[in-house]
Every structure is written in C-alpha cells, then in structure tokens.
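> Each structure below is given as structure tokens.
Each reported figure results from applying straightforward, stated rules to the coordinates on display, with no laboratory input. All values derive from a computational prediction rather than experimental measurement. Cβ atoms are built from the backbone, for glycine too; each structure is taken alone.
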Structure 1
Amino acid sequence: MTEKPKKPHHVYTLLVEVGRKPDDGLPEGATGAGLMCYASGVDEAEAVRETVTVLKQAGLAPLDVTGYGTAEERRAQGHEIDAEEAALMDRALAENAVIVAQMEPFFDGDEDD
C-alpha cells in the first residue's frame, strides 16, 4: 500500500475577532477581542478551521476570521515581517500549531459621543 505524499504546510497570518462567552478570560467590560494568529495548514481554509477549533477549545467565541496569507504572500504585498514575527511563524510551522501572537480587547464607549 502506497502512502500519499504529504502536502507541504504553510503558515498563514489570521486576524480573528472573538465575542464574549462566560469564563473566556477576556478583561471585565470587554465586548470581545481581536487576536493575531499564525496557523499552519496545507491551505488557508485548513489553517482557519484549525484556528477556530483551537480557540473554541480555549473557551473563546470566534466570530470572524480575516486571512492575510503566507509570509511570502504578505511580503509580495509590501508587508514588513520582523524577526520576532518570523520566529513565531517558524514555530507555528515546526509545531504544526496555532500561535496567538497578540490579543487586543475591544471595549464599547471608549470614544466620546
């Protein structure tokens, strides 16, 4: 029996918007958060599915995912990727993992009406 050759994995940059859920660990008063993630997958759709699954397992409520592509695709669009970001991407690939690099809580009422 021949095994199918494994498809190469790539790391995708994803921005995930999450809502609130009991015991989600977000700060009191936050209405949700934006999470910058690096996720490994054979394609962006797989990376998105894996990321949503991991975040749900962590007790978060993913609402929306915006994909920014691979490092190569981002560089082609003129994005600068610093050494720290590249290291996180390398880790996501090496561990076949989802890395949450940054979380920014959202609050209503921050602006003056």
Structure 2
Amino acid sequence: MRRAHRRQAGISLLGLLFWAVVLSFTGLVAARTIPTVMEYYTIQHAVDKIARGNPATVPLARAEFDRIKQVEYSITSIGPQDLIITKEDERVRISFAYDKQVDLFGPVSLVIKYEGQSH
C-alpha cells in the first residue's frame, strides 16, 4: 500500500513579512488620515447649519462659523475668511476648499484636497 504524500500548506515566513508590512502601512495611512476626514465632515456640517439659518449678511455668516469653530476644537484647517459665501435664489450658498498635508514617515507625506459646499 502506498501512502498518499500530503503536501504541507501554509504561509511562508517571507509571505508573512510581506503581509505584515502591507497591513502596517495601511494602518499607518488610515490612522493619519481619519482625523482629517472627520475634520472635513465637521466643517461640512457647520457650513450646512449656517446655510440653513440663511444669515442676512456675509459678516454674520463668518461670525457664526467662527463661533462654531470655537466650540468644535477639531476645525483647524480653515477659518471664517476661507469661506466663499454667495446667494443663489434667495438662499445662502457657502463653499470651501483646502489642502491638508499628512506626514506619514520621514520625507513621505500625503496631500489631500478637500472641498465642499452647503446643500
């Protein structure tokens, strides 16, 4: 009787190291970029709230954003002067755009371009 020769299956040390590097890099990028995404959504929420209030003047809209910025400590990338405020069909439209540089390691960084407008 011949015994069936079973081949060993599994992951090699080199394969394990490769996946460890890939997962570590992915985790690093996620950990560094998630706070910037959260800041973007906070800014978007603030802009929507201000536009729904339909402020009478541009300085009132900027003052409201400044007030929200003082409460929401996560907004650091833009200020009230960076908002583009227009009026369309008797409704206030607020838009914004900014770049955020995320340092990853050493000289390597990631630049994310954020932009949005009130709904």
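> To which of 1, 2 does the computed value -16500 (helix-only ellipticity at 222 nm (-39500 (n - 2.57) for each DSSP H run of 4 or more, over all residues; to 500)) belong? Can you show the working numbers first?
Values: 1: -9000; 2: -16500.
Traced to structure 2.
> So mean count of other Cβ atoms within 10 Å over residues 51-58, computed for just one structure, reads 15.9; which one of 1, 2 is that? If you can, show how the numbers build up before the last one.
Numbers: 1: 15.9; 2: 13.2.
The value was obtained from structure 1.
> Hey, distance in nm of label points 7 Å out along Cα→Cβ at positions 27 and 91 derived from one of 1, 2 reads 4.5; which structure? Please report the intermediate quantities before stating the final value.
Numbers: 1: 2.3; 2: 4.5.
The read-out was computed on structure 2.
> Here's a follow-up. Among the shown structures 1, 2, from which was the value 0.70 of FRET efficiency 1/(1 + (r/R0)^6) of positions 19 and 43 (r between Cβ atoms, R0 = 41 Å, to 0.05) calculated? Write down the numbers at each step before the final one.
Numbers: 1: 0.95; 2: 0.70.
Going through each structure in turn, the value belongs to 2.
> Taking Rg/Rh (Cα atoms, Kirkwood Rh) for each of 1, 2, which is largest?
Numbers: 1: 1.05; 2: 1.36.
Top value of Rg/Rh (Cα atoms, Kirkwood Rh), among 1, 2, belongs to structure 2.
> Work out the source of 23 here, i.e. which of 1, 2 gives that when relative contact order in percent (Cα under 8 Å, 6 or more apart) is computed.
On the way: 1: 37; 2: 23.
Here the read-out was taken from 2.
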